[in-house]
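These are the structures in question, set out in turn.
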Structure 1
């Protein structure tokens, strides 16, 4: 819909001491994680080692009818996934969880993140005879785990061995015939937490809002480099021997995560409100009203209004019946897409000097359209503030910015950006302020998309469609 950053994937897993309708529980959890991916959804239920699976392209509510959920049956373990493609296309073949049968049984795996060495790993696996059925790096992870499982005594031992070969971002839920396993990469790029329900079931999810949705109480985050095994024998934790500096993606706080989720002791709503307060310290604007762009700009706008003393107003009404996958019927309707999605509350902005707060500015084209909506509604001045710093670099850890070519802050000066967007003033959060909006240690955030300091090596093959092209072309990219 907009030219903003696209969401991550969302993962969920549940281990129950008794057989139950876990498909429905997973369905509710995926609903709460829908904001993290709208391209496809899938659920796998385990009944004594027999896996029942269904996945397809679309939103959770479209993919799973009552009949489809019922067909998955009861079980004591289940995993689920909602996807936004950061490597590979969005077709049904790339929908997750992936189910793979192997010599010692089967596994189902759901993945949030992006590997930086997936191309090299896949080339090596293909050279050994592996046949790939998808174009996602998740299948690379599954093959490595299975390869290690053949010579390991347990699935958790195989995962720990495979982790040593993976570089980049991966939060995983893995299901074997008897275990649910939560895995987080050594840098902790992507969020992952677990909790427990009153009936004794353990649940693992990308965000705590999914735990809330199924009535589970959060216990804690999965630590970077940690593997947690849930089985009939209880909960066991293992730690990767390879240590690394924690590098949690700060954009989870700024945009990706839901406002009611809590990560590392900080609620996302509070982190965004703090970003708005920092903006108020940076930019003292003489204005009449502060408004935010729904949805993730609203919390920062509230923070700016509270710190500046300028009244907060509801400047836009969002059409909640149009999903994020809405497609304009033709190219000439590009401008109307914003008008369909957002409508200005004219009485709030007419004749006013407006401070407009949004979560980020990526390419700038949608920002310009939103500003035009305000001016058409009679806004006298528009001062645009971004609760994220300027995007200057690609992200290799799970978002869809794989090039600097179309980033407005790379191609234009501040004055040029102000003219392109059509605003009276323009401002951004600083990188240091972004690192202080959540968590306990500012040095434990990844801000590479803002400052270019990557926690890992950069991938040799950077294109999102790296596995759709020929191997000879892939090696030259």
Structure 2
């Protein structure tokens, strides 16, 4: 029974705890996944705006540099050698100017080039002869518009297997005519991808038509993305994205983890197929669902508490019940002096009623705390040998010097029990009760046990009983002899 009580509570606690964990975790993961898939498109748009703002700042910085004397002097030099020398120095000065991080850029540019009005390179930084005379009108999509309109622009340039973000500004002479341009380009490197990734909170990969150019992800994730977006079914959406049609959020399992991604073209990348993939780790962005694990820990703590509490409660209930069972079995086996002595609040009343029932069947009056015997019919009789009981219908307790007490005390024990049994049977039969199930041996055993109990309780020399009939109720009245 103990195990049933404890196991039932533990099973209920376990079912509630595990069920709550599964429900909360599932709902949290579903909601967080939905928010991630809906939010990554917005984050992609935020990056596109950041890209445009960054490009505009680059173009503005280039526009400021073309107004410097070092750049303007390039186009006033006489002779090609002198012009190329001034162009190299101007490119070097511009590179150092942009290298200053206080201006909000990301360090030294990958390339700074001074270009003439025909779109050919006069000189670049780091090497005065490298790229000399190289035509860029068809290489740098924004250059043609800059030379034609005399404005500043930003865009993307694929140069020598590099993917660059470039800013270009026109150089004007004193009369306002366009005489050339200054170009500054930054590599879309892994470092830049990681820098932007930290701002937007997602991984970022810059892509080209056939491969990933740079990434903020580990190598194994980059390789997995490479395989995913350039193979069916994502290859067609990647091609469309590079042509200006961004994808809807897609999901893929990469390097053993689930990811959500969006593919789109880089803004202002006219004439160049360059794009980016924004990638969100599904597990990290749904990690909040892990708080549901706390339910399991609390359930485990609850199971321990329920087990301890159930053990204590089951013992408090079962031990008295087992004791009652043993005592009742003793009574059934003939020990008529045995009484239930359970004092717990929960079972004390039941124990008392069972004792009353035993007394009813044995015909023995039960004493209360004041030394009075309550009969099975509910009447009160004195059992104390000291003083009369005002509430009793009898004249008072039988004293040791009373003739009846003296006569009972004088009887030999075997004769006393035989006469008491005869009187008890006769009295029972006189009121119409069947005593065929009360053998003399059991009767004597029970009376002897009750007498021993009363002797100890009253400190008497002996206690003997006499039969009294009140109405149709037969009782055995104890006589205390000191």
request  = Work out mean count of other Cβ atoms within 10 Å over residues 205-212 for each of structures 1, 2, then name the structure with the largest result.
outcome  = 1
note = Computing volume of the Cα convex hull per residue in Å³, for residues 269-412 alone for each of 1, 2, the value 225 comes from structure 2
inquiry  = Say we calculate mean projected area of the Cα convex hull in nm², for residues 213-252 alone for every structure; which of 1, 2 gives the highest result?
reply    = 1
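Quick check on the output: 4, 14, 14, 9, 7, 5, 5, 5, 5, 6, 7, 7, 6, 4, 2, 0, 0 is P(r) over Cα pairs in 10 Å bins from 0, in percent, derived from one of 1, 2. Which one produced it? List each step's numbers first, then the result.
Numbers: 1: 4, 20, 30, 25, 14, 5, 1, 0; 2: 4, 14, 14, 9, 7, 5, 5, 5, 5, 6, 7, 7, 6, 4, 2, 0, 0.
The read-out was computed on structure 2.
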request  = Tell me which of 1, 2 gives -7500 when you compute helix-only ellipticity at 222 nm (-39500 (n - 2.57) for each DSSP H run of 4 or more, over all residues; to 500).
outcome  = 1
key: Per distance in nm of label points 7 Å out along Cα→Cβ at positions 261 and 429, the highest-valued of structures 1, 2   = 2
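FYI, it's all coordinate maths here, none of it is from the lab. Predicted, not measured: the structure shown is a model, and the values here were computed from it. Cβ atoms are built from the backbone, for glycine too; each structure is taken alone.
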